[in-house]
Every structure is written in structure tokens, then in C-alpha cells.
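Novice: Below you'll find the structures, each written out as C-alpha cells.
Just so it is clear, none of the values below were taken in a lab; they were calculated from the coordinates. A quick note: this is a predicted structure, and the numbers were derived from the prediction, not measured. Cβ atoms are built from the backbone, for glycine too; each structure is taken alone.
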Structure P
Amino acid sequence: MNAGYREDIDWLRAIAVLSVVAFHFEMPGIHGGFVGVDIFFVISGYLITGIIQAEVKEGRFSFARFYERRVRRLLPALYAMVALSAIPSFRFLLASERAEFFRSVAAVVTFTSNVFFWLQSGYFDHAAVEKPLLHTWSLAVEEQFYLALPVLVWALLRAAPKSRLALPLMLGALTAASFTLGVALMRADSSAAAFFLSPPRAWEFLLGGLVALPGMPVLRSPWTQFTVRAVALVAIAIPILSLRPGPGFPGVNALLPCIGAALYIWSGVGVPTQERPWYSHHHVVRFFGQISYSLYLWHWPLFAFARFSKASLVLETGDKVALFALTVAISYLSWRFVEQPFRLRRLAVSRHVAFGLAAASSLVLLLGSAGGLLLNQA
């Protein structure tokens, strides 16, 4: 852990990913756990905006370095999950389902899976459980955000380097415009577009980005920090426990979890991470936060294929408990032996090698997608 590490953000990641997993595993009472994805969007917006604006102002921002970090962070574990998920697809999926699976592989590689699944059934439709890569829609939205935000922030800070208001005003205006678009789509009975597409989702990232700006006041009083965090946790818990899946989301219903996530992050700005004894329960929460990306990647295909393995297509409580334990184990291995080596440069040491490996892996998956479609037709 470095000096800038925030343990509380790993806690928030843990809340987000466990909410999503509990929702998908049909845990009683977690009706709105899908809002964990929105919490992740706010976290990503906060972290990425903070990194970009700080590096631009210090004169050390590099698009190559920024995208190298994104490649190392996102692609190795994602591509490993996609490649390994192809194996059980030949055993458990029908021909039509398998064809769609291999088409979705191409969509994942080209960062367009949100559009791909938008053109298919809705996220909350019953047929969604037949799509092992459905959850990658959120990664496509995130990747599209990463393509746009650095250019916007870099261009604005270069155009108005001494202005303290230019960046907050731009991000605020874009946040309002994106949210308005999402609400308009919901009212126009286009909830699927509001759910899957990047423009009506961008406000969630941008909300987190606003918290990262230097002009944001810092809460100095421990009592104020505690109060804001308590309010944030309540704002997050309410939708997780009370929202119901359906066409009423995102829109206005996404406000409460996103505001809660933003308040939670704000409450920890400037608060140093504490040293804790090895037996502290905080380490358990932090563990789930650290493996949250791999846990998110693996939980859905494992659930989908486990369900297909049952003649009744129904998982009992014992099945789900065992599946959760298996998911955590696989996710830890993914984090430990795939994520970390690439992020810490133990593998693909240079930028050139990292980009080359990403390009080669993308090509292999695209060829595998085409090959899978041909085998499916044979």
C-alpha cells in the first residue's frame, strides 16, 4: 500500500460487488443489489478524474501511460474470464445460445458489449440468465468513458490552465446533461437505452469526478466525517434493500445510490488509512474490495453455467453457498495470479510489451469468436 491508498474505497468496492453478487445469486432481501454497478461507476469517476487532473496540472500527464494503466488493470483478468468461459459454453449452451455467446465475445473485445446487449433482451428480462457475458456491459461503458474523459479534461486544462472554475463548470454541465438525457429516455419508454448506453450513464462517473476536484472542501471534523459517512451508508442501503428490478431503473432511482457513493468517498478525503492488527474485521472487508474486479468478472458466468448444469435450471440454497465459495476462490486466484502480476509489472514489464500483448490477445479472442461461430454451424 502506498501513501495515497484509501482503505475506505476498498470497503466501498466490497459493498458494491457483494451487492451485485447477492442480487444475481438471488439472496433474499437484496432486491436492488444491481445498484452496486452504479457505485462502481462513481468510484471510477472519482479515481480517474483525480489522476488525470493532478497529472495534467503537474505537467506529467501522458495518454500512453494512462491507457497502459487501463490495459493492465482491465484486460488480463477480463480476457482470461472470457477465454475460460468459452469452454463450458460447448457443454451447457444450446446452439443458438452458443452462437450469441461467441458474438458477445467479439463485442467484449471491441468494447461494445453494452450496445450488443442493448440490442438483445433487457438486463432484467428472464432471458438475461442465458447470457454468460451479460455483465460485461458495464465494462464497455467504463471503457468508453475512459476514451472520452481524458481528452476532455486534458483539452480544457490546456486551454484554461489558470482557471479554477473551467473544469468544475464543464463537469457539472456534462453531469446535468447526461442525467437529463437518462430521465428523458426513461420517460420516452426507452429504459433499455438509458440502462446500457454510455451517454445517459456518464453522469454517474462525472458525479464521482466532481468529488475529486481540488476545490471540493475537505471535512476536517471527525464528527462531520462520521455523520456524512453514516448518511452515505443509509443512502446506499435503501436502494439495495428496497429497489426492484425492472424498467424503472436507472433514471431518478439511480440518484440515491450514486449520491450515497459520492458522499461516502467525500467523507474519507484527507483521512489517513490506519494501521490495524492482523485480526481486524476490516481486513475481511478490504479483501473483498481488493478482489472486487475479479469477483465481478467471475460471479455471473459461474452462476449462469451452474444453473445450466441443473436439470431444473434452479439452484438450491446449498448450491448457491457452495458456488459463492467457489467464486471467491477463483476470484482470489484471478486477482493474485492475473491482475497483480500485470498491474505491478511482473509480467509485460514495458509499455510496448503490454500494448503488444493486449493487441495479440484481442486478435486471438476475435479469431476464437469467429472460430466458435463456425464450429457452432458445423
Structure Q
Amino acid sequence: MNIALGAYLISGTPGSRQAGVHQYARFVLEALAAYGGDATFTALVSPTALSEVRQVSPPIHIRAASRTTENPWSRIWVEQVETPRVLGELKADLYHGLLNVLPLRTALPTVVSIMDLSFITRPDTHRWFNRTYLGVLARRSCQKASRIIAISEYTRRDIVEHFGVPAGRIVAIPLGVSSHYTRPADAVIAAFRQQHHIGPHAIFYLGSIEPRKNLDRLIEAFAQLCAAMPQARPQLFIGGGLGWMYDALLARIQAMGLGEQIKLLGRVPEVDLPSWYAACTVFCYPSLYEGFGLPVLEAMACGAAVVTSNVTSLPEVVGEAGVMVDPTDTAALGRALQHTLEDEPLRQRLRQRAVLQAAKFTWKRVAEQTLACYTDVLAGVK
């Protein structure tokens, strides 16, 4: 098989992306290259992402677009005008759009991966352009695709409900966790805590800073926590790049007067993430809507005690290995954080369960199921 993979949302701009679509595309490329057998894979990427994609191991063929795809208008031109011509030059057998959209003019068999439909179900958390563009192009891509890969059963159900696609054309392939994500040695964790001044009541969040992640309620819950535990002096470390619609949140952090206890880390180097997950007392991910929730899986693989939301796909990922709360109930979130911070036996149980739960999710399995999807499409299996 000669497979072309549209990975145009991999970003090479520092701070642009950390989790979500960037990580999914990168890890899928690595998994297919490692387990793809005799198949040939070519990643179609933005020229600004070449340094990122060249780190894929084992190496994969790379084809850079003629212009950056980090600009939305430029990305549309590359996806819809340039890509069909490139696919002809590559003599590709199949095109896999890794991130919601296909080139609608190609005659090749196609597969499209859908992260989530939050641009439809939570339009208030997206900029107008993004939700309009994805609302049209993702719907048409799903209607065109030979097969759709959803990254969770929740997303699979959403596609059926909102796009009217027959369930038989959609396969749910949950994400995996890289072997990089494991608990560091105790001495490494201790040194990391000292280096970053991480105290015994520290909370870590990782993800883009944008409305869907529900950080405004996390900040409010943290303020309540500080009032309830004044002697403990809890800390909140927020990792991840700026997404969109974040100005009010940043202003609120400043106005609350908790500057010494809330620290914005920006984009965290991937090599440091296992230490952050393991060094902080609790990992909190209070998102309102997730197609999967990769940071939660990474945190569990590192043995973190997780507090997260009980909605959308997150229960699929967490199972019985975390504390789950209604993300719209700020008081409940604060109580869950306080209880988890104060209850060491609970944290020990959560950590043990977390490692076992995370072990169920591997990129090898993702590659195997994705390759089976390609084989079915090319064989004409309905």
C-alpha cells in the first residue's frame, strides 16, 4: 500500500500546540512507520513543521506543502487545491486525512480521522471562522470518506447523530500512550520538585488554554481550595500553549491575587512531562468536552492521581482509575481536589489503578487497527 497522510496541523511554531491534534498526528505517523510492514507512508506537512516530523522514529517520507498550513486560509488552499495534485504525483493508493478534513476533489479512496465535534456541540468555545469552516468541511469529508476513524466511542456516536453517517462506516480507534510516559525514579522526582519549587499540595493541568478546557472553573475551584486549606498553600501549575479566547482568563488570574500559587508554564518540553505528571500531587483535567483526552492517559501512565470530568469521552479513558466530577459544578470540583490532596491512601489506590488502565491503550494497537481499516477500504469492504 502507498498511503498519503494529511498531517497539516502538526505545528513547528514554538508554543503553538502541545496536545490534541498535533500529538495525535505525530504519534500516528510514528506508529504506522514502526508497525506498517511493507506499506509506504508519506506525510504531507506544513513547511514550518519539518523539524517536528523529522523527529519521527522510524523515519517516514515527508512532503512539505508549498506554503505554511498554520494560517487557516493557507491551509484550506493547500488541502483543497494543492493536495489533489500532490496525490497524483505520489501515485498514492489511499489518502488519510488525520485531522477532520479531506481534499474533496480527490478521486482516491479516503479515510478521515475525526477528533471531536465540539465545533458543533460546543460552538461557544470556538472562534466563528473555525466552527464555520469545520462545520462545512468536516461534514462533507465524512460524507465523502470511504471510512471514518473516530478516536473514541463517544465521538463515533456524535458523528452518527450530527452528520447522519451510517454507523458501519465509522470505526472507533482509541488513542495510545507512548512508552516515554512512565513514572520516573523517586530520586528524579525529588530533584524535579526541588528545581521547580513544587510543594506537597500541587495540582498540574496540561492542555491548550481555551474555553473548552474549563480553566475558568478550575481557577475558581482552586481559589476555594486555597480558602479551605490556607496553611497548606496549594499550588496550581498550568502547562500548555495559548489557544484562543483566553484574555479574560489571564486577567482573572491576575485579579484574584493568587499569583504566587498559580504558575503559567507555557508549552512544557515533552521530555519534562513525565516528571510534571509524577511530581505534582494531583493531575486535574476539568474539560467540558473531549474527543479523547490524551493528557489524562499520559498522566495515568506516569502514575498520577487524576481528577477529571465525568462527561463525553473521558469516562472511556479513565475507567475506575480516577476521580470524576461534573465539570460545571465548581464546588464539586474544589471538593474533589481537596479530598484527593488530603487523602494519601486514596491517591495510592488511584495511582495503582491508573498505571493498569493506561496499559490498555497502545500506539501499536492504533497502528494495527488503522492498517486494518486501510486494507478494508482498498479491498472494497463495506
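Novice: Could you tell me which structure in P, Q was used to calculate helix-only ellipticity at 222 nm (-39500 (n - 2.57) for each DSSP H run of 4 or more, over all residues; to 500) as -23000?
Specialist: Values: P: -23000; Q: -12500.
Comparing all candidates, it corresponds to P.
Novice: A further question follows. Suppose you compute distance in nm of label points 7 Å out along Cα→Cβ at positions 89 and 305 for every structure in P, Q: which one lands on 1.1? Could you put the intermediate results ahead of the total?
Specialist: On the way: P: 1.1; Q: 5.5.
It was calculated from structure P.
Novice: A further question on this structure: Looking at structures P, Q, which one was Cα extents along the principal axes in Å, for residues 65-256 alone calculated from, given that it came out as 65, 38, 36?
Specialist: Derived from the structure labelled Q.
Novice: From which structure (P, Q) was mean count of other Cβ atoms within 10 Å over residues 153-160 calculated, if the value obtained is 15.0?
Specialist: P
Novice: Going by mean count of other Cβ atoms within 10 Å over residues 313-320, which of structures P, Q comes out largest?
Specialist: Q
Novice: Which one of P, Q has relative contact order in percent (Cα under 8 Å, 6 or more apart), as calculated from the coordinates, equal to 17?
Specialist: Q
Novice: While we're looking at this one, here's another question. State the single structure among P, Q that was used to calculate distance in nm of label points 7 Å out along Cα→Cβ at positions 145 and 169, giving 2.5.
Specialist: P
Novice: Let me ask you something else. Given a value of 3, 14, 22, 19, 14, 8, 6, 5, 4, 2, 1, 0 for P(r) over Cα pairs in 5 Å bins from 0, in percent, for residues 81-160 alone, calculated from one of P, Q, which structure does it belong to?
Specialist: Structure P accounts for this read-out.
Novice: semi-axes √(5λ) of the Cα gyration tensor in Å was computed and gave 32, 24, 22; which structure, P, Q, did it come from? Don't skip to the end; give the middle numbers.
Specialist: Numbers: P: 32, 24, 22; Q: 37, 21, 20.
Structure of origin is P.
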